[in-house]
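Right after this note come the structures.
Bear in mind these aren't lab numbers, they're just calculated from the coordinates by the rules spelled out. Since we're looking at a predicted model, the values are computed, not measured. Cβ atoms are built from the backbone, for glycine too; each structure is taken alone.
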Structure P
Amino acid sequence: MRRSGAKRIATLGPERTSSELAADYILERFLGASGGSVNLHPSFEEAFDSVLAGHDDLLVVPHAYGNINYFYTEPRAAVRYIFLHETPPYGLVTRRGWVTGGGAGLTVACHSAVLPLLERMLERAGHRGAEITVMNASSNSVAAQSVHDGLADMAITNGSSADHYGLEFAAVHGPLDLSWTVFSGKD
C-alpha cells in the first residue's frame, strides 16, 4: 500500500463496529493518520460502491464476513493487503439490570458473522434451551443498539458497542483474532 496522500477508508458502520476499529488500525499503523479518514456505510457492498465511485480509496472487510467472496471475485476489485487484527471482547449483552420474563421467549440481535457464538453464549448466560428468536442485525453495533432501544432482549456484540450503549455482558467470549482484507478498485 502506498503511504503517500490522505486515504479514505470505507467499511461497515455505524460507529463502534469491529470493522471501524480495524480500519482505524490500518489508517494509523500503515497509512499514517495525517489527513486520512474512515467512512462508515450500512453494508460492505455499499462501502465498496463508494470505493468504485471514487468517494473512498480502500475497503476493509473481515474474513468472517459471509459474502467476502463477492469482493475477491469482483473484476473491479483489487486485493491490496491482508492483515490480522484482534477485536474487542465479544459476548452476549443485555440492558443493565435486565431479567428474563417468566418463561417468555428471548429475542437476540446478532450479525450473521458471529451467529456461531450464540448457543455457547446462551449456555454461559444460563439460557440453555430457551426459546430464541434471532433478529438479524446489519452489524454488531446495530445489534447492541437494538437492545438499547428495547427491540431485542440480548445481543451478541463487541465491548466497544456494549460500552457505547450502556449494556452489560451476560456472558463473555473474549476477543476474536480476525484476518482482514483491504481492497481497492482496480486502477
Structure Q
Amino acid sequence: MNSAREEFLKIAHAALAGDPLLPTLGVEGDGPDFRYSVDQGPLPSKLAGTEFSPAPPFARDDLLKVLATATRSRWQRGQLPTQVNLDDLSSYFKACRVSLAVDPGWFDLLFSVFHLAVGLGAANRWETLQVKEKYGTLRIYYEAEPDVVDGLDRIIEAAEHLSGHICEKCGAPGELRPGGYVRTLCDEHAGGSNG
C-alpha cells in the first residue's frame, strides 16, 4: 500500500463487503491524519461473508473507528509491528493483563481496542482474561464493570471482525487462508506455505 488512505479503504471494503452504504465511504487525505465519512444507517445481517443474527453486534461507525485508529497507529509508527510492541501494550494499558497469544501484525488492532476503551471511560474498569487467535481471527475475552460492557463489546466485536482482513504477521491487508491451520495473512506472508 502506498498510503494510510489506501490501506484503510482496502480493509474497510473487505470488512464491509455487502454493506449497501459502503459506496458512501469517503476519505480525505493520504497520511495518518486522514479523515473519513460515511452515511448512517443499519448494517445488513451479512458482511464479508459472515452472517450475523439478527444483525452485527457493532455499528458501521464502531468498525470504522477501530480501523481508523489501527491504521493511523500503523502508519505513524512507520515500521512493521514487533513482538516488543505487543509485549509493551501491558505497560501502556492497565486493562491488558495477560500475555497476547497473537502475532505482531494485530498489534495496531489491539492498540486501537485499548485506546478506544480509554475514550469510553473504561480505562480502569475492565481487563483482559485471554487474547488469542482462533480459526484465523482475533478473540478477546474480558471482564468489565456492567456499565461499560456494551461499548466494549461493540469495539471488541468490530476488532474481531476486522482481524479477518488484517495480516496477523505484518498488519497489512489480508484475508483468511484455509488449509491445515486457518490464518489471516497478506499475499506476501501466505506465500504458498500458509504462514
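Rank structures P, Q by relative contact order in percent (Cα under 8 Å, 6 or more apart) and report only the one at the top, that is, the highest.
The structure with the largest value is P.
If Cα Rg over 2.2 N^0.38 Å, for residues 27-130 alone comes out at 1.45 when worked out from the coordinates, which of P, Q was used?
Working through the options, I get structure P.
Hey, mean count of other Cβ atoms within 10 Å over residues 11-18 derived from one of P, Q reads 24.0; which structure?
Going through each structure in turn, the value belongs to P.
Which one of P, Q has helix-only ellipticity at 222 nm (-39500 (n - 2.57) for each DSSP H run of 4 or more, over all residues; to 500), as calculated from the coordinates, equal to -7000? Working shown, then result.
Details: P: -7000; Q: -12000.
Value -7000 for helix-only ellipticity at 222 nm (-39500 (n - 2.57) for each DSSP H run of 4 or more, over all residues; to 500) corresponds to P out of P, Q.
Work out percent of Cα pairs over 25 Å apart for each of structures P, Q, then name the structure with the largest result. Don't jump to the answer; show the numbers that get you there.
Details: P: 36; Q: 32.
Of structures P, Q, the maximum of percent of Cα pairs over 25 Å apart occurs in P.
Looking just at Kirkwood radius over Cα pairs in Å, for residues 75-162 alone, which of the labels P, Q belongs to the structure with the highest value?
Largest value of Kirkwood radius over Cα pairs in Å, for residues 75-162 alone: P.
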